[in-house]
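Please find the structures below.
Every read-out reported here was derived from the displayed coordinates using simple, explicitly stated rules and does not represent laboratory data. From a predicted model like this one, the values you see are computed outputs, not experimental measurements. Cβ atoms are built from the backbone, for glycine too; each structure is taken alone.
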Structure I
Amino acid sequence: MDLKGLIVSLLMAGAGCAGDRCAAESHASPVDVDGLGATDRMVVTAGTGRELMFVGKDGLNVVGRIGFPAELTGTAVTADGKRLFVTGGGPEGRVWVVDGGSGELAGEIATGHSPTSPVLSPDGKRLFVCERFDDSVAVIDVESGELVKRVAVIREPFAADVSKDGRKLYVANLLPRGRADADYVAAAVSVVDTETWEVTKVPLVNGAVGVRGIRVSPDGRHVFVTHVLARYQVPTTQLDRGWVATNALAIIRTGDGKLLGTVLLDDLNLGFANPWAIGFSDDGGTLVVSAAGSHELGLIDLPGLLAKVEGGGGVDDPPPHNDLTYLTGLRKRVPLALKGPRAIRVEGGKAWVAGYFSDTLEEVDLTDRERRGGENRVLELNPGMEMSAERRGELYFHDGSLCFQQWLSCSTCHPDARVDALNWDLLNDGIGNPKNVKSMLYTHRTAPTTWLGARANAEVSVRAGIRHIQFAVRPEEDAEAIDAYLRSLRPLPSPRLVDGRLSESAERGRGWFETLDCTRCHEGELMTDQDGHKVGTLTGVDVGKLVDTPSLIELWRTAPYLHDGSAATVRDVLTTESHGDIYEKTKGLSATELDDLEEYLMSL
């Protein structure tokens, strides 16, 4: 059966498909859009929908579906469209190999924790897969399906692209690694030499976090990276003109791996919230960037941008990353009808944009610069599906268009409702005393929700965030929906677990955790007594106050640690004299015993 005649194909019993629909009870949540060789078809990867949707370009209609047994994160397609490599499975990471002609499962490859962003080498012989929570990239031999190499990168590799000659793999690390109380805190791009497997890094500008997109230019001379540019070193007294956060595009030169500059995608009084996907027109003349938070595209004159960047002095005189007018005359903003554009396919003068929250695929004519979002063709990927309160709350949590001048969303500082690895001075407990960002996991069960207890509970925090961080006035039902979303969050299993259980080392560490009476504060199912304690680390206006006991669930995911982000690792927490009486308890442990205790904590 060829793609034109493709019908529903179930890869596994219980995949959640019925009749002519797969996972009809779930939102599609499209996360990727790819072409299929020389055919007139595209393939849309439906993340929570757990299926591939084959879409005809001319009719903009779904012509076939393939269901999967787990959530999906991305798809890579060979140049001839004959094989598709689909990533997903979360903690039980998988790459499913699909025959592009028959639509049948041709193989399955085990990978690490939460694989994403599959990319093929130019010769089609290797598949690179980001193993997000293993902080690594898997290198897979396409012919044999065997793991060739596992390459360590920095932190949460989220996206990747390969150079035109296949010799370099560029990896976007979502978050910084290290202390948050430093003068410089930023994520970086890992550059992997695919011959020697040596890894170098390109540090991004101070405050660069939430690195979601990375693409090599059509001519292979530059790498473009989308990220949030957090102004974390100033108190959040105002929001306009990017005072708290701006949204950026970094430009790296492939020849020497230098960061040429960081360009702001915003305007003076209008943010381009949460930049995400990147695409290029066929002629290389237009760079297309999506704003997942403000639901729009930016169409940038690529030759004009590069001439301005390199003409301004290149590495020695990069464009200022605080210039909100830099793209004037070079960029057009195109509003979209969809919500949450997280994937783009650009081809033949058109861009097909996937709306994660709206479950739609929107077609944008790049040659018609006057076109508005309401005029674009839109394909409903999941017609009849209505948003639950949790889903609406998830949308609002990620929706920068609801913010004053749409500079940011809740997810700007809480990516995936977790942490951005920064300290912020939010003014809820004074000024000049920044605090480390907390995860939103279980916040509705672990009151209070701020380090010093300034907010009585999560409900208060949600509404205060809308008013004092987003500078917005919104209906109560919006806050209630966000509450519902946050209550629905569940922890991911730690990558340190072995077959879903504590390792032998972690089991020994649990014994030390109990012996040292750590359970006195970190008790119960949520591992917190929900009380405040004097820990001896507060300074300035905070001296003498009590610090809330944080939950230890998903501790492996929320570095850096302590209220001021001064501990880069759990080991630092255990061996730092200034934090409460922890050091007094642990200083008698051997290095091996400390290893075991750390392994237990990182397994929670």
Structure II
Amino acid sequence: MNRSARTPAISSVFVILSLTALTAAQQRVSESVHNLSASGPGAVRAQVEQQVCIFCHAPHNTSGLQPLWNRDIPVGSYTIYASSTLDAQPGQPTGASKLCLSCHDGTIALGFVLSRADRISMVGGDFIPSGLTNLGTDLSDDHPISFAYTSALAASDLQLADPHTLPPAVRLDALGDMQCTTCHDAHDNSNGDFLVVTEEFGQLCTACHQMDGWSSSSHEASSASTSAAGAGEWPFDSVAQNACRSCHRPHTAGGPERLLIVRQEEENCLRCHDGTVAQTNIASEINKLRAHDPRGSLGIHDPAESATPQQAHVECTDCHNPHATQPVTPMTGYIPIGPTLQRSAGVTAGGAFVRNAQFEYEICFRCHGDTAVQVSNPVQRLSQTSNLRLKFTPNNPSFHPVVSSVAGTDTVSLMPGLTPGMLIRCTDCHNNDSGPRNNGSGPDGPHGSIHPYMLERNYVVANSASESASQYAMCYKCHQRSSILNDDSFEKHKKHIVDENSPCSACHAPHGVSTTIPSGSDHTHLINFDTSVVRPEPRSGLLEFRDLGQFAGSCTLTCHGEDHRDERYSR
């Protein structure tokens, strides 16, 4: 049926509301706050009126709408819910939802009923009081209603249940539309908030919303108590019990799109991940010298944004999918992508956008690949690009083995247990300085670090720095200091970093060297000179390195006060 051709009559839609037979497990209307009579248990009730049903129903002189509706219908228009991730097409409220709004939009007095000539006087105010139950006429911060919930919609969304599989208690109206009555039964408050199914453990939400990864996620299973946070937004005691309600509020939400409890997206994460609920205290990490701090990105991030958004930003959900993040367990060896990064979007080594990243570096490439977000105080290189995706391309002359393994036997300084070409992850270097990979007790991941470039350990790039185990701790995590100072791979390592106080970064670029940026120099062994330290040789004007085979090469340049012209070395 064409939706625009549907009859505006509401009569056939509301048979559900006329059901008055309650089972033994149900709470009677007279015992709920929908009893607005003088004997009602709520703060808002009539001064003298003793009838319970009259505030919604009457046998005579009603609106003509079923089920014997005894109130006027709101005539104004509403601001409806909208979202970039919404596939449904909600319109103005219709059907049962319009009946509910005759009280809950706050525009019609509670005691104004059609079967009485005079308004029923109320204790506690004539209109529904302000708060979560007074939705107003702005429904943009409320769950969408009055839309056709079809199998086609479920198929296009991919994370919605087919309407034919909904639990019996979760009912669409006679036209197949989702209405207020899909989630609420005005006559039964046994589940609280007049819900047809309890919200505990997300049972009501997951009847329709079947989010990828949720059934095995850490948020779905967490027994962490929410009482310590004291935010007052959670109806149950643990994260698992609150489930969807840990982050979302279906009515009068703080963040209209996606119905987040707090408008600032990251605050929905940080109010648990501040050490009060979750074990991982991320709030303290993002206050460090270098951090992926989401607090400056309000209103920029959008889940539907492209692989390379126009405005650089970082939000928790740029890296983490809160519906699919998995519990962290001890692991050894190479892990393509960590459990907390599951089902997050990324960019492949070839530059293609993927909704479900398979490797950790694909998540990093969203910002540090073609988008090339600038970092503070970058080292100026002979071959310069901030696109890390290009730096890690496997056909480059050299690169750290993040995207692909590295062939060859030149790397003789590796720590015991490491082998040449062994794959590593971005977070093996960029990580929390007090995290588990640095023998600390803090959370794993590049949320924040006291070191520049958000490195897990110290890495000095300033010229004239005295060599020590702590100065180049990041390099010495994998490369044996004794091997470097013993000149096992290059006969003048010790001369440069000890005698001349030249930093490792003067010669080596830690990520890789892209062949797309010509420089007139070879770039094997990650050699890509820091041009603020290493200058062209004045007579030839050349700044270059030439690879002459294993452990052999030549340099033409000026460094540490000396000119080198085709100066050769070999082991």
Structure III
Amino acid sequence: MTDFNIMVGGEAGQGVQSVGAIIAKTLARGDCHIFADQDYESRVRGGHNFFRIRASTRETGAVSEELDLLVALNSETIDIHKKEVKSDGLIIHDGETTQARISKTKGLDVPLIKLARDAAGNRLMANTVSVGAIFGLLDYNFEIIESILTKEFTRQGQKIIDDNIKAARAGYDHARKNGRSKTLPEIRLTSRKRAKILLNGNEAISLGALAAGCKLIAGYPMTPASSIMEYIAGKEKEYDVAAVHVEDEIAAINMAVGAGYAGIRSMVATSGGGFSLMVEGLALAGMTETPVVIVLGQRPGPATGLPTRTEQGELWYALHAGHGEFPRAVLSPSNAKEAFYAIVKAFNLAEKYQTPVIVLTDHHLATSYATVDRFDLRRVKIERGDTVSPTKIGEARSYRRHAVTDSGISPRALPGLTKALVVTDSDEHDEAGHMIEDAATRIEQDLKRLRKLDGLRKEIGPPVIKEAPKADATLIGWGSTGGAIEEAAAIFQKDGKAVSTIHFNEIWPFPADEVKAVFEKSGKTVVIESNATAQLAGLIRRETGKKVDHTILKYDGRPFSPKYIISHLKGVL
């Protein structure tokens, strides 16, 4: 087996996402890598939803547009996706409800609702029957399925667990009995001593925040960032962290900035509309030199836009949001593993440079699942920057919170932990933190803050560069496009074309020197990003003077796939 691709489709309310997650978790116990994404509409019931799972013998970070197995919980799924099923692929459906014409070689009729009623006395467990049918066809170890279902439904009690296992067993047995003629790949159980972890981008961010010592997350729910606060809220007692659901995003950023001023590692997680309300608080953190971490989960806008779709339309926004000039760092992880370590780095940079740090994600990264190795906690270093200990404080009033330094970083005392009188102001202020009006002090403080960019620039890592000798083209991207770009490049290289890649997972301050060096050796340069205005391409030209040769832009709310990139590159290479 190289790749095996499954899609479960249905309407909202049929448990498509739950079933998809169960399939992904069960496959993750096999000796393969998993990448899974979900597509759902912004409604409680109705509308077409689907969940794609890709199991591969090689590490992968992108979706596939070709399906080996389509599980259709309604007729609409077949109508929409049947063309994506490979010629030797298979469609599982319930002939009594789908009313679809599918050849016997292409389809397997599984009476999902009848089996659910007969086995568990509940037609709503038809989706669990479909899970069993998938793994029956794969001849997968049913004990693994049983263990996953037990864990998934533990909170709902033993009866629900037992009924779901019965439903899955019914589907499993039916598929094994009636689907023997169907040829599907064997997925072996893992032989690794330590299995990989399956998690999505938001879960990785949450775990990274906890590992970094975050003690407060304040927020107001907004897709796709909501599950970060929900996840951390479930760990409040275990990690001594507070997750506070406030009345709006203005309160969230102000609470986080206040906590940061007091010395607590704090964060907010939001999307574009919520970030718009936070911008004044962002500038407050810039003026008062207060550390705060902001996770900005992008989605198509403007306004409400497509709230459950993906886009990378807020790069410029993250770089420039907030009135006036003040330093910031902007990180843009491309996958769950990077997201974990990025949030740790964000907290360290925020405290070391006493400034806001923005972590850009998007709906695709936030909600897609991937298998990753266990995180190496030895890489997690807590760096709190230049803080003042009680023994270094002389007279209380001699402390200057905004003391002018060559680095722009003032020694930081935490209110109440030393004898220091810690004063700051949202108005322009002097070194002691008291508001001023004179021009000389204004210039001195403004330049002091901006000097932090010199240090931040040294902290920002270079883009991930994979150079091919005498490259015909260089594919350039940022954030969640990484997996699709890398796989597209690998496919081109197999066809004999030399293709390099540049991928940004840390964007600001912009690593201009490294980019210039690669451009000097590149063939055609192609920026690939999920927006209509080529925001990364514009940033590259602004910071390096280099104009990219081509752009591939996607802004329909759907993620890139390797196939999509390849089809749009054929006219370029």
**Complete:** Value 1.8, calculated as distance in nm of label points 7 Å out along Cα→Cβ at positions 45 and 221 from one of I, II, III, is from structure III
**Item:** Comparison of I, II, III - label where FRET efficiency 1/(1 + (r/R0)^6) of positions 69 and 341 (r between Cβ atoms, R0 = 35 Å, to 0.05) is highest
**Value:** I
**Prompt:** If semi-axes √(5λ) of the Cα gyration tensor in Å is computed to be 66, 22, 19, which of I, II, III is the source?
**Reply:** II
**Message:** Taking FRET efficiency 1/(1 + (r/R0)^6) of positions 245 and 333 (r between Cβ atoms, R0 = 30 Å, to 0.05) as the criterion, which structure among I, II, III has the greatest value?
**Reply:** I
